[in-house]
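Throughout, read-outs are computed from the coordinates displayed, never taken from laboratory work. Keep in mind the model is a prediction, meaning the values are calculated, not measured. Cβ atoms are built from the backbone, for glycine too; each structure is taken alone.
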Structure P
Amino acid sequence: MKKLLKIAMPLVKREGLLVIFTLLLIGLAITAPSEIPHYSQFIDWHTILMLTGLIVITTGVAESNFLRRITKQFVRKTSSERMLAVKLVTLTLILSAFLTNDISLFIVVPLTLTLQTLIKNDIGKLIIFEAIAANAGSALTPIGNPQNIYLFRLMKVSFPKFVQTMMPMEVILIVVLLLFVLLSFSESKQIIPFSDNKSTENEDKFLFYTSIVLLFAYILSINIKGSFFVYFTASIVILYFVLFTRVIAKTDWGLIVLFCIMFIDFGIIAKFPQIYRLVQLVHIESIRNLFLLSVGSSQIMSNVPASIFITHFSKNYRIIAYGVNIGGNGFIVGSLANIIALRLSKKKIFLLFHKYSIPFLLITAGIMLAILLMFSF
């Protein structure tokens, strides 16, 4: 038993959400065995394909190590602690919009940890704002985070149209975030003297440029209907397997499995009459109630499963997208990116995280709700 626990505990720590939703699936299989033959029908396979292609490509960008040099150049010779925070938060916003929120954190957080001896404040506060920035930046595009990949598929709009739809919320998130940063960091003078001696170490320019070209091609192919998208995704995976095997090894396949399991879990749960009656009590035909349900449920079950769950009861995907993206902040479970950032930081900043993230959630959700009710756009 002790040996089993010794093996299981690292898995639970590393893949906590996957373990939780797998256990839920086992429970649902016992309580609703008649649904087992229909499991594959609950899964949105086009979304799974999109997620697979994007994760493989963005993992390739991260594994090239080329962005690390770009990041160093971006923040070198920074004049103050506040400006350093503004630069790193801005960089995270940009990267998360196109490389997904978790990939951006895997690039920015390790670099941030190397700055501990160069600034006065605990580096943990800077990592907290990078986590918030990853959630905020990824909210803008259909490829920024898993819930947007899913909701974009349901919206059936073009890439530019999705960005246009999310832009009002994005402006709110960025403005409030930058105000938080300016108020939370001092103007203490500091020069960040990065050395270029190892700037090109372990860089793979061929992998980087190949991944960037494939990323743009993949974005252009997202709205193409028919079997082309299936073959294109399969070709990308095969290409990386043949030319860049380490990328396939480093790809977060657990996230893809988790997504499949969540589709099944919430597909079954949504069919329970008790759940249907409970959701009806919320009156989600109201924009206010749907938005608040999206924000609130993200705080309990995280924003990806919240997206899947709520879309079983409402087709107003725009309001759901606003709610679950804003809901990624607040409690740590609101987004997987929060958990990743705190895990990478290797610091005890759980309470400090909520000191900033909860007020950020309340302010941004309040402003967004007011705008929705005032302008009904």
Structure Q
Amino acid sequence: MEIIYPVYNRSFKGNELAYVTDCLESTWISSKGSYIEKFEHQFAGYTGAAYATSVNNGTAAIHLALMALGIREGDEVIVPDLTYVATPNAVKYTNATPVFADVLSENWQIDPADIKRKITPRTRAVIVVHLYGAPCNMDEIMAICKEHSLFLVEDCAEGIGTFYKGKHVGTFGDIAAFSFFGNKTITTGEGGMVITNNKQLIEKAAHIKNQGVTSKVYWHDIIGYNYRMTNICAAIGLAQLECIQDILTHKTRIAKAYSDAFRDTGVTFHKQEEQTIHSYWMCSILLRHAGLRDPLTQHLRDHGIDSRPLFYPCHTFPLYPGHKDENFPVTGDLSYRGLNLPSYPELTDQDIKYISMTIVEFLKVQEKHPSMA
């Protein structure tokens, strides 16, 4: 059946067209132009960071953050096992070694106790990932990093609009990375941002992302990268940022509707914890057991509903063969029981009712005839 409800669907209801048209008419379409500075300034203001520099994608943002900190070969960087592969891959780009840590069953975020267990004399940094829009336990993690003199990097690719104890994520650690991919809460098509409260770090990041060029024309003093955002992308991002509160309001509405629909059904909805604001980049659920996920995925597709599994445990990928014998029980359990549902702002309450009832009715059948799963 044709997919009627994709996992995510982008809509542009603000000044996107006007700003892009202004870029085209001004001829400033590449990595220089007024929208880049405007977007960086407005994004820093929204998150509460002192400084921001835009980049061409979220993976580049993580890589740039690590390079600005001086992470290099011989270093170890602790990352959650339950994350998109870009997080550990960015560590490998610096020739450092990613060390995986398990996550917590209650909020699906990196386990502070396992961070402690994974620290060695070679550990130089911890990357936390605010997975699916829920924040990590930042107080505990900051204390660990302070105690062991470790850098703290926040991967906020999925955390735009996420708050922990009144502060936007990305403002707790030394430096943070955001993504504006097409399915993110706000988008530039492809794009990212690095934020920090450290002036030296932002200056270093900006230098590296711009091919290491100096004030002298065509004079480069380091090997840098072309990680710059275009003015057109920044124009889209600025327009999207102007609509952020409306987008987040709809996402909260959708999450509540799903949560209410799944109450007392055996489906566990990814909840918002106290003193936090979950931005619900994705509305995610856990099923009773892993055997239900793939049959449910197909059942949803048969009814025009797309879905996505939770991320696979990174240590199981063939590109990280040295970790196969390690044990990450919570990550494994969540990964194979979890499913991401449609969560774009245009979903109506009636749409959510249809999606949730399709899931609940399927699960009722499975309870009566478990061999069908």
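Summary table
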read-out	value
With mean count of other Cβ atoms within 10 Å over residues 273-280 derived as 11.4, matching label from P, Q	P
Distance in nm of label points 7 Å out along Cα→Cβ at positions 177 and 321 derived as 1.7 - corresponding label from P, Q	P
With distance in nm of label points 7 Å out along Cα→Cβ at positions 185 and 265 derived as 2.4, matching label from P, Q	Q
Structure responsible for 19.0, with mean count of other Cβ atoms within 10 Å over residues 89-96 calculated and labels P, Q on offer	Q
Identity of the structure behind -12000 (criterion: helix-only ellipticity at 222 nm (-39500 (n - 2.57) for each DSSP H run of 4 or more, over all residues; to 500), calculated), options P, Q	Q
Ranking P, Q by mean count of other Cβ atoms within 10 Å over residues 81-88, the structure that comes out highest	Q
